[in-house]
1. Here distance in nm of label points 7 Å out along Cα→Cβ at positions 12 and 28 was calculated and came to 0.9; which of the structures I, II was it taken from?
2. Looking at structures I, II, which one was distance in nm of label points 7 Å out along Cα→Cβ at positions 4 and 52 calculated from, given that it came out as 0.5?
3. To test your reading of the models, identify which of I, II gives -15000 for helix-only ellipticity at 222 nm (-39500 (n - 2.57) for each DSSP H run of 4 or more, over all residues; to 500) when calculated.
4. Out of I, II, which structure matches 3.5 when distance in nm of label points 7 Å out along Cα→Cβ at positions 20 and 92 is calculated?
5. Tell me which of I, II gives 34 when you compute relative contact order in percent (Cα under 8 Å, 6 or more apart).
6. Taking FRET efficiency 1/(1 + (r/R0)^6) of positions 60 and 76 (r between Cβ atoms, R0 = 25 Å, to 0.05) as the criterion, which structure among I, II has the greatest value?
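Bear in mind these aren't lab numbers, they're just calculated from the coordinates by the rules spelled out. Since this is a predicted model, take the numbers as computed values, not measurements. Cβ atoms are built from the backbone, for glycine too; each structure is taken alone.
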Structure I
Amino acid sequence: MSVQDVIKGQVTGNRVVLYMKGTPEFPQCGFSANAVGILRACGVDAPFTVNVLEEPEIRQGIKEYANWPTIPQLYVNGEFIGGSDIMTEMYRNGELKKLLEKTAA
């Protein structure tokens, strides 16, 4: 199974997926900490997370999968949402909470 197949399985097999540096309990960069905080503020306490620092193939593969150069990366119902900056903007204007509530139904 290729790295791209693994990533596809992760993003399509879980409702909310966050590729991040570290873990939700111990984020290893400020952007990942921000992403976890935003998800918690939106009521998502246990997203499926992948620590890219422990999986170098995924770290590179996810950048290619989404054609997005940075981490963290958020996926909701298989759809790429964005990184920390996009999550922050969507959180501030209420879009992210609406999206997460809508997809929870």
Structure II
Amino acid sequence: MYNFKELYILDFSKAEHYLEIHKIIKAELDFPDYYGCNWDAFWDCLTDMVGRPVNIKIIGIENIEKKFGIDESNILIDTLRDFKNYRNGKYSHEISIEIIRGNEKKIL
């Protein structure tokens, strides 16, 4: 559980089913077995990681939008943005989030 890495890569480019989004998140971020595979559980487990550097790269966000709707990708991005600003940005210097969309990079 929470086996910290220098970089976490969330690659959603091949996700075919909604649950795969959360399986990718759980596996890459090394979330515990009790991870609930929903956005509330995602937030809870993310905030458990505070206090260590967390560098996340997201690939395939456009696949989430295409297959599951823009609302799902917005929830993911908004949750990560909130994580970066957790506790009024107290830990923002330890958190980096990069979203790759085609040839475009966006840093939260």
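1. Working: I: 2.9; II: 0.9.
Among I, II, the structure yielding 0.9 for distance in nm of label points 7 Å out along Cα→Cβ at positions 12 and 28 is II.
2. Details: I: 1.8; II: 0.5.
The correct label is II.
3. Numbers: I: -15000; II: -13000.
For helix-only ellipticity at 222 nm (-39500 (n - 2.57) for each DSSP H run of 4 or more, over all residues; to 500), the value -15000 is produced by structure I.
4. Working: I: 2.1; II: 3.5.
The read-out comes from structure II.
5. On the way: I: 34; II: 29.
Of the structures listed, the value fits I.
6. Numbers: I: 0.65; II: 1.00.
Once FRET efficiency 1/(1 + (r/R0)^6) of positions 60 and 76 (r between Cβ atoms, R0 = 25 Å, to 0.05) is worked out for each structure, II has the highest.
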